[in-house]
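Asker: Below you'll find the structures, each written out as structure tokens.
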Structure 1
Amino acid sequence: MSNIDLTPEQQELQHSIRRFMLAEVAPVVAQHEKARTFPFELMPKLAELGYLGGNLPEDQGGHGIDMPTWAMMMEELGYHWLSLRTIVNITNGSTKRLAAHGSPAQKEKYLKPLMAGRLKACTGLTEPNTGSNIAGIQTRADLVGDEWVLNGRKLWITNGCDADFAMVVARTYSPTCEGKLSTFIVERALANYDVRKLDTMVLRCTGTAELGFADVRIPRENLVGVEGAALAGTLKGLDAARLNIAMGAVGAAQAALDMSIDYAKQREQFGRPIGSFQLVQKHIVDMTVRVEAARALGMRAAYALEAGKDVRQVCSIAKLYATEAAHEVANMALQVHGGLGYSEEYPIERIFRDTRGGMIPEGTTEIQTLIAGREILGMNAIA
């Protein structure tokens, strides 16, 4: 996001974030990428910058950060490390749900330490046979006495390896609910559910896992909100999540572009900088156009969210374009850098992998196309 688009307050926050990223994040990325681990000790510091629940209203413990400012903050995370953007957003998914629907006891026990960076959370949503189709969830929770008994599996769960608790969405069966979706807090230390780590090509430091629940018992009071109300809340939350992914992708693309510009000015071939070659210049211009267009679409969605408008179309378009554009930019950055771009000792290789990861979560590229098509034409392509 260029400084010309920012208010003085946003510029001051952006500068604070950048100082933190350069001092605290940049020096540790390579070692954690190699070990496939995440530096959770950074979370309390990120909380101080407003990254954990900062966009919640002040009366809910947040900072009341508006959506355009939040979008800028997501771009800064993506610029430095997409795994960091991912963990922050997974955490905020839980903070939002707890703030909106949690009981006073749940907010005290889980929300406050989560927003302070002292607890880690994940969201148990997708399943082996259910990806983008939330309505197809099969995991079930049966009320037995004063306990819920959970059975099922959750797949591709970000932060599943390290989370202290999971926010699990399951079909609910009780005297007052027959199969509708509800959300439950499942503490790992108490419920002892199965966790299987999944090594992935993309976002290697986000602790992706498969979670297994076999007659896992949790207290009745671990139901979040009311029975059967999870579907609507989950679908509503996807719009903001798609904007987060889009702006993180913009940041990663901007990083690849900046590195490519610097390299094109410094690297010499045939006695002159490669930036003077027409085809290298075309790569740089094409990259710039994609970054600027993706940012504009993302900020359009952010302003629409802030205004309380219907944002399904604009958020889907922002995610669709930004994630594809970011990977295209990373691919062109590889071309500009040549063999250096393939080295794991240089960030371009990581950005190339991680930008590919943005096209799948919160609805694949194809799903975003179907959503946008339905909103534009008023016709549903999904039978």
Structure 2
Amino acid sequence: MAHHNTVFAQLLKFIPRHEFETLANRYHEGQKLRKMSRWSQFVALSLGQLAGRASLRDIVSNLSAQAAKLYHLGSAKVTRTTLARVNENQPYMLYEALFHKLLARCQGLAPRHGFRFKNKLYSLDATTIDLCLSVFPWARFRTTKGAVKVHVGLDHDGLLPSFVTVTDGKTHDVSVGRTLELPAESIVVMDRAYNDYSWFNALNDKGIFFVTRQKSNALYRVVERHKVLKHKGLTCDQTIVITGTNAGKCPIHLRRIGYRDPETGKHYVFLTNNFHLAAKTIADIYKARWQIELFFKCIKQNLKIKSFVGTSKNAVLTQIWIAMCAYLLLAWIKFSSRIDRSLQQMIRLLQLNLFERRDLLPLLRGDPLEPPDAPPQAQLRFL
């Protein structure tokens, strides 16, 4: 049987070490690290993400148990106190920058979304991560609660988190949405938390299409009614203008589409500034927004972003950005090797085999395990 490094060592080799060290030198504060490097920090916290370790003690114990294999990881022995100090003091921006480098590599290989139109398609949403205010006093959200928010713009080409921002729990979703630099002609789909007529007008001025749900208390006037295919679940297709106090914020014509889901019977009303696509396609675009909910479910269930191994703001952000890097690393392997498994399935396989000496790609593809070499047969010798 061929000799292999551990699955974990093979996985980390997909990150060019020289690029990592360049970023580590750029995002460094204080004196030179003597007892551990930023790479050792990355190895330790990546192990925590992929193996589902719950604490620094758990991570260090796991690494100590595999001490003989640390050489192949390019890492040295780490202690809990040293790792905690580096997490608290060394800037998390290193891993934010690494995330963007990995994202650029993934975007070159990502498959296109499943729609026939050629426009880029993004879904916007945010997830709130609850924190204990007495342990994380910097993350005040409400009187007795703490929280941070992870805002994501999900690119439907490959389902990649192309825009990621971490804020305090008080920051409104649309405040982050306004800061995103979306390409012209792209389509952005979002829920009613992003309803802001002035922003809708700004997106239209930039040549960006949006699809969202209309609020039940919206005031509008119908300018024109269009025929709809009722057998496809469509109930209306109208050109409208906003009236009332919001009229001046969005003076453009909008398209209002009604759709009844044949499976659930629930009725939806969508708003968009796209008058070119079919009404049913607009409904399908909003239905595709569910992918961002599945993305949040995947990272919350399979990566460590709900419980943290440090209590400072820097330690929390470091852990979140390393989780995002782990997600992109697996996405890049999936795209480049054309692995027909979900990222969730890949993570679960890795959790069981991180320190096994197996070939990484056949493991993730589900190829059968190579049989061990047969021992030489004993020969009887007659005197």
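Asker: Could you tell me which structure in 1, 2 was used to calculate log10 I(q)/I(0) by the Debye sum over Cα atoms at q = 0.07, 0.08 Å⁻¹ as -0.41, -0.52?
Answerer: Numbers: 1: -0.32, -0.41; 2: -0.41, -0.52.
This figure was derived from 2.
Asker: A further question follows. One of 1, 2 was used to calculate mean count of other Cβ atoms within 10 Å over residues 72-79, giving 17.4; which? Intermediate results must be reported in sequence, preceding the final value.
Answerer: Numbers: 1: 25.9; 2: 17.4.
This value belongs to structure 2.
Asker: Identify which of structures 1, 2 gives the largest calculated value of Cα Rg over 2.2 N^0.38 Å, for residues 16-183 alone.
Answerer: Numbers: 1: 1.13; 2: 1.22.
Comparing 1, 2 by Cα Rg over 2.2 N^0.38 Å, for residues 16-183 alone, the maximum is at 2.
Asker: Let me ask something else. With semi-axes √(5λ) of the Cα gyration tensor in Å, for residues 32-95 alone derived from the coordinates and found to be 22, 13, 9, which of 1, 2 does the value describe?
Answerer: Numbers: 1: 22, 13, 9; 2: 17, 14, 11.
Only structure 1 yields this read-out.
Asker: Right, here's the next one. Distance in nm of label points 7 Å out along Cα→Cβ at positions 176 and 352 computed as 5.6: which structure among 1, 2? Show your work: numbers first, answer last.
Answerer: Numbers: 1: 5.6; 2: 3.4.
The read-out was computed on structure 1.
Asker: Still on this structure: As an exercise: helix-only ellipticity at 222 nm (-39500 (n - 2.57) for each DSSP H run of 4 or more, over all residues; to 500), calculated from one structure in 1, 2, equals -11500. Which structure is it? Each step should come with its number before you reach the end.
Answerer: Working: 1: -16000; 2: -11500.
Checking each candidate, the match is 2.
Asker: Suppose you compute FRET efficiency 1/(1 + (r/R0)^6) of positions 80 and 136 (r between Cβ atoms, R0 = 41 Å, to 0.05) for every structure in 1, 2: which one lands on 0.70? Numbers along the way, then the final one.
Answerer: Details: 1: 0.70; 2: 1.00.
Of the options listed, only 1 reproduces it.
Asker: Moving on. To which of 1, 2 does the computed value 3.9 (distance in nm of label points 7 Å out along Cα→Cβ at positions 8 and 288) belong? Intermediate results must be reported in sequence, preceding the final value.
Answerer: Details: 1: 3.0; 2: 3.9.
It was calculated from structure 2.
Asker: Could you figure out which one of 1, 2 the value 21 for relative contact order in percent (Cα under 8 Å, 6 or more apart) was computed from? Don't skip to the end; give the middle numbers.
Answerer: Numbers: 1: 16; 2: 21.
For relative contact order in percent (Cα under 8 Å, 6 or more apart), the value 21 is produced by structure 2.
Each reported figure results from applying straightforward, stated rules to the coordinates on display, with no laboratory input. Quick caveat: nothing in here was measured; it's all calculated off a predicted structure. Cβ atoms are built from the backbone, for glycine too; each structure is taken alone.
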